[in-house]
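Several structures are given next for inspection.
Any read-out appearing in this document is the output of simple, stated calculations on the displayed coordinates, not a laboratory observation. Since this is a predicted model, take the numbers as computed values, not measurements. Cβ atoms are built from the backbone, for glycine too; each structure is taken alone.
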Structure 1
Amino acid sequence: MQKVKFGRTNIEVPRLCIGMGSYGAKGISSQAEVSPDYYAIILQKAFERGINFWDTSDDYGTYVHVAQALKSVKREKVIIATKTHAATEEEMQATVENTLKELNTDYIDIFLMHEVDSLHEYHRRFLALNRMHKLKEKGIIKAVGASTHSINSLEFLVNLSELDVILTNFNMDEIHMDACIKHYSKALEIAHGNGKGVYVMKVLGEGKIAHKFDEAVKFALSQPFIHSACVGINNMDEVDDLIKVGNGG
């Protein structure tokens, strides 16, 4: 699968990312409800087919899946993105230490402030962001970013030099988006132009447009300002479908 440079980070990502906090293509269950052994096999299969970018969070309940999968693949070959609602330096430090322990790794590729859906939320968690940068200086975190579901927050975040990566909701039918695609696209173009790694979630609208799977994924990948599209996967068939679309099938 095609890999691209993730903005000005030193990370290279595939055009597709496996998401572990939403719903699979059929919208039937969350990954936290799938057995760790089974989902680890899904991640391993995705890895073998070129999708080595995995997105999780400290509140998804899926670290056990990632840890299991990492037993069978080389850690340095996987890009792990995770998120946290930590608001203070102490909370952030504890979150990172717990993440490293649960994933059995000594670094995290991408750590995001989770659901920064208002300017108040950003300022409330600024101390946690400060700790993230200290950990980045030590090499424990490779890139720092934020996720948001709000266009107002997105338009603010894309111009912050403190952030290396942006994750936001984006899909062809504007599901779970609080503004039209035109506004989201403009903001993400700015993020891309500012050298940020840009990836998007809810590409299938949490399963609501799964019947347009190919079209929806291709739409996200066709945007020049998007480096990677994050899609929830629950079974082997969905991995095959995703790989096919990602490779232009």
Structure 2
Amino acid sequence: MILTAHQPTYLPWLGLFHKVALADTFVSFNGVQYLPRDWNNRNRIKTADGCVWLTVPVLTKGYREKPLRAIEINNHEPWRRKHWRAISFAYRKAPHFERYASFLEETYNREWHYLAELNDAMLRWFLQELGIKVQFIDASKLELEGSKSVLVLDMCRKLGATTYIFGVLGRDYANVTDFNAAGISLVFQDYIHPEYPQLHGTFEPRLSVLDLLMNCGERSKEILMAGNIGRGDLLIERPTAQKGER
């Protein structure tokens, strides 16, 4: 069984979906600490005036003592209206805007209380639209022990994983010897970002997956997987496969 995990991120980039597409099971790592100015609550879209950040405001008091799943959204700010308006203006002339507009409008009309809840709900929808089928597990249900490499190994054992997919940062802390001893092979992702037809001038990589979907619709999964390893490659035994992740 191929397993991967990631903390809940807002409007994720293409590399996350490639990693999930390789796996049988995905764990939402919502027990980690919230990181200000990271990808937990923000990402970029491309507009006629260039790339802009969409940031979900959160209540940061005491955040160092809270897991990511307990981080609350600051709904005193009109962020939902701003984000939907920015997305509408950026992509209303995109070939596939109408295909996705109703879900997005409905999502931004709903009041969300927790950041991880919003992120996971949108991630599940993105996976569905991309045609990526994976078992989706909330890490809080697993009662994981340890931190960093020990925690990941504990998760692999509890879920019966035979292969685990790390991002590049995993190389900094993964204890490969322990995984090998447990009979679990490791993959270190090295995502090669594709180019695709895009609105608003020169191609800009590393945006939210929204940009790909709006421009390419049903071809999005094929495009985001292009030039990268696929599930078939992981069936070939190897000590490590790829490295790299935003």
Using mean count of other Cβ atoms within 10 Å over residues 103-110 for the comparison, can you identify which of 1, 2 gives the largest number?
1
Ranked on relative contact order in percent (Cα under 8 Å, 6 or more apart), which label among 1, 2 comes first with the largest value?
2
I have 14.6 for mean count of other Cβ atoms within 10 Å over residues 71-78, calculated from one of the structures 1, 2. Which structure is it?
2
Out of 1, 2, which structure matches 0.65 when FRET efficiency 1/(1 + (r/R0)^6) of positions 55 and 167 (r between Cβ atoms, R0 = 25 Å, to 0.05) is calculated?
2
Comparing 1, 2 on distance in nm of label points 7 Å out along Cα→Cβ at positions 15 and 151, the highest sits with 1
At a computed 0.96 (Rg/Rh (Cα atoms, Kirkwood Rh)), which of 1, 2:
2
